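Each structure below is given as structure tokens.
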Structure 1
Amino acid sequence: MAKRLQVYEAPGITVTFDPNVCTHGGTCLRGLPAVFDLSRKRWIRSELASPDEVAAQVGRCPSGALHYQRPEEAATVPHVKALVPMAHVTSVPRSIGFYEGLGFTVRNTHEPSEGHEPVWASLESSGAQLMLALADEPVVPSQQAVLFYVYCDDVVVSRTAFEKNGIAVGPIEYPFWAPRGEFRVTDPDGFVVMVTHT
């Protein structure tokens, strides 16, 4: 059963927390411990820091469970800062290895106290971001209905580098939307990653 959205109002800022999305990485707790403190019943107390400090810390939430709204923004359409896909995978460490071969690095992981490996990870490469989460159900490759597009400066150079990293790469094709070429790789769970030029 889904848990309800939590709303914490303070002068100059309102913070919301979606417990259904949180991956419990602890970024908020470490970044602004006076405001985010699990030992309190009202665990978010935005009035204990400036609205700017709270907004900046909320913006660092890797899962997107935390959001904020300032009074002056209430009547406007929110500005989307980033769209980060989260892929459900059968093994987070195995998928980390695959995406590291594409040039991604691990920004953050979450490993439950009773576990032996991460169940969630945040990866990035330049401006690109991807989250990986351990799937609750079997991952069926034929049912992966999403394409990831990775943009690079040189398709041929990238294909050669990925192949040297042990990644099975498809042939370079030249459709009208990618005149300098694109090629396909498939991650361990069947997600298709198309690599093309900027």
Structure 2
Amino acid sequence: MRILCCGMRRSGSTLLANTIRQAIELTGKSMFTKFIQDHEDYDPPVDVDYEVLKFHSFNPEFYMSRAPTFTMIRDLRDMAASAIAFGMCEDSPEGAVAFIGNCLVREYNPWKRVTWIEIKYECFMDGPVAVTKLLCDRIGLEEIDPEEVCNRVAKLPESKLSSRHRTSAKVTPPVRDAIEKTFGRWLYEHGYR
């Protein structure tokens, strides 16, 4: 079974992929995981039960695969704060707006057409067990204990469920204002006030 984990950079797509990967590991079945960047070549493995593939940029090769596809979203202001903190975009209104615009065009809009479930980063952080249960149920792993999955994910060094990975970074008021002015409709439509 192939499972696609998608999301804009800094939206929680790694958390999503790690959660699904840990759930599958608990089954003892064989698995292959890969982060596919842009349009890099992909040779599917032979004889594995699961393929867990993570994407940012839309990849049309996988568009028609009809694989379970899950997408993470996050408040664009917090996404920009994280990107600035990690040096992925300039700490300016123009830099943040350009970063988010590129993410929406290349990493969100194309995937939303094929997404089975869109998960808010904030919901995942507030209720990881409930979100993990939903994911497990959707990929046929109802017998897996979602709390055990979350415990395993929290122990991963790169895990956002780990307290040392959480960030309280905020954008400056001019950056926030530019994001809200440019992407206000998206924020509103996705429940971000």
Structure 3
Amino acid sequence: MLDQIKKKIEEVEKLLEKQSNCVELLEIFDEVTLAGGAISSLAQRRTPRDWDFFFKDKETAELFKILILPDNAENFKRFETSAETNGFLTPNALSFPGRIQFVTGICGYGAELVNKFDFLHTKGWYTKKDGLVVTNEIMEAALYRELHYKENDMPRKAVKRALKNMRNGWEIELDNFIEMTMIAAFNKGEITNAYASN
């Protein structure tokens, strides 16, 4: 698992070394966090659908975009970097060949970042400083394809991800699913707090 991560890190570094602002880009890359579904997929011995790299803060994400994007790049458009590398820009990420994504919509470093995630199996991470950080509970959730919801700021999106994962063979305990949907409904205002009027 760690060998595959290091191989992908080297691939990204080679991509960045080809850019005109390579020194600044590589300095930023030294402080990103690899997290999300890639770690879970590797634990299951599956090929990750994508490799999500997260910036430590919004300012760093914006600086990275400025350094790597051509001046005429627009959201939902393909672009070509100074090294003739094709990419795709959305409001939340920069995507590159090799299933590499630099996420700009959610920022944080290590534990601070993954604590924003909604399911236990996605809470493993890798940084150059800390190496690979994965608990036994995270590994078990990934290996047994079990969804364990952890409350976060986006419960409605968590419900959508849960349904998608369940269609793909993941399981979730009924109580945990009900809790997640109730939080999502309450946050949307579909359920009112019975005690608010008292």
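Coordinate-derived values only; no laboratory data. Please read all numbers here as calculations on a predicted model, not as lab measurements. Cβ atoms are built from the backbone, for glycine too; each structure is taken alone.
A few remarks follow.
- Winner on percent of Cα pairs over 30 Å apart once structures 1, 2, 3 are ranked, highest first: 1
- Once distance in nm of label points 7 Å out along Cα→Cβ at positions 6 and 174 is computed for every structure in 1, 2, 3, the highest value turns out to be that of 1.
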